[in-house]
1. Assign the value -9500, calculated as helix-only ellipticity at 222 nm (-39500 (n - 2.57) for each DSSP H run of 4 or more, over all residues; to 500), to the correct structure from I, II, III.
2. Can you tell which of I, II, III yields 31 when relative contact order in percent (Cα under 8 Å, 6 or more apart) is derived from it?
3. Comparing distance in nm of label points 7 Å out along Cα→Cβ at positions 32 and 112 across I, II, III, which is largest?
Structure I
């Protein structure tokens, strides 16, 4: 039986660099926050699905040398894929809250609505973050 390819800390570090690189401009853009105010939970669910599809496709569809069946997995899900999702959503969430973007762009909304809109905005920015994360992971 062949040994599974391990996911290393260096792989996650590369994903983080790419995730933050592309997430930044979208987290600090007022238009993203305005879009999020008009979105529904359905829109966010579709975007989360898109993030997952882009992540999986970018990791395993675009790289012929990488086989998800030969990588370390948790409950059958490749650790590399789990990592890229955590990076995509974590980088936009961490950045948004660190620079207080919700307080700036959503200050006129009540707290519960502000939180809901923030999660919708993060689903928008994560689309771009995951592209950066899988790109750097595949290049390096």
Structure II
């Protein structure tokens, strides 16, 4: 995780790559998500056990409203192979079928066309812009399940 989150290529749409300490805090945040909500970001691996990245569900605040988000990161060498789409599709289905969530969103940097493509493959459409995050403006795509 520290290698992926510290990779400038993977984190190019974030304010900066994460340090090892920030990656450890990211993991601790996910452990708290599991304890509090029963889910968070999961590790994504190939069937052979090769680390691909992470993907999962987290609660995020968007313009002052708490919303369920699907998030994903893939190591640079494996981007563009459909791993994010496959993992995010499973998360979408889990949110809809198991959590019975009314909606799901993805928060994406406006220049991250690859991530927006994944969200659109899930069936998401542009909903809004978020002005409250660490990036000045983030695009919010989403879908309602009901």
Structure III
């Protein structure tokens, strides 16, 4: 049975900062990651992205418009990960209980596996977002 998850790159209103969480559990315990979570069986994928975003950060559908950018399929793990991004419409205070949340300057080496989760995938995701923004 395939597991479906999502990750969401949330940028502040200016686009200068991205929201990160410090993972409190494995995989990638202690590393920085984008927010996201599981898609429930039968749940609409976009609805799941907005649900997870609100559960983990307090950001609602009224605060941001998400764009479904791409998916990663890990056949050996029976895992599909959907990737979304969006820019806040206004400044808001984020809050979450599952992981520590904070904003970091967007200009980072997201491929640094000592700092960021995802085996370098965050570097790929962030580079593509930057590319799409310029189009």
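Just so it is clear, none of the values below were taken in a lab; they were calculated from the coordinates. Here the structure is a predicted model, which is why all the values come from computation and not from measurement. Cβ atoms are built from the backbone, for glycine too; each structure is taken alone.
1. II
2. Values: I: 51; II: 18; III: 31.
The correct label is III.
3. I
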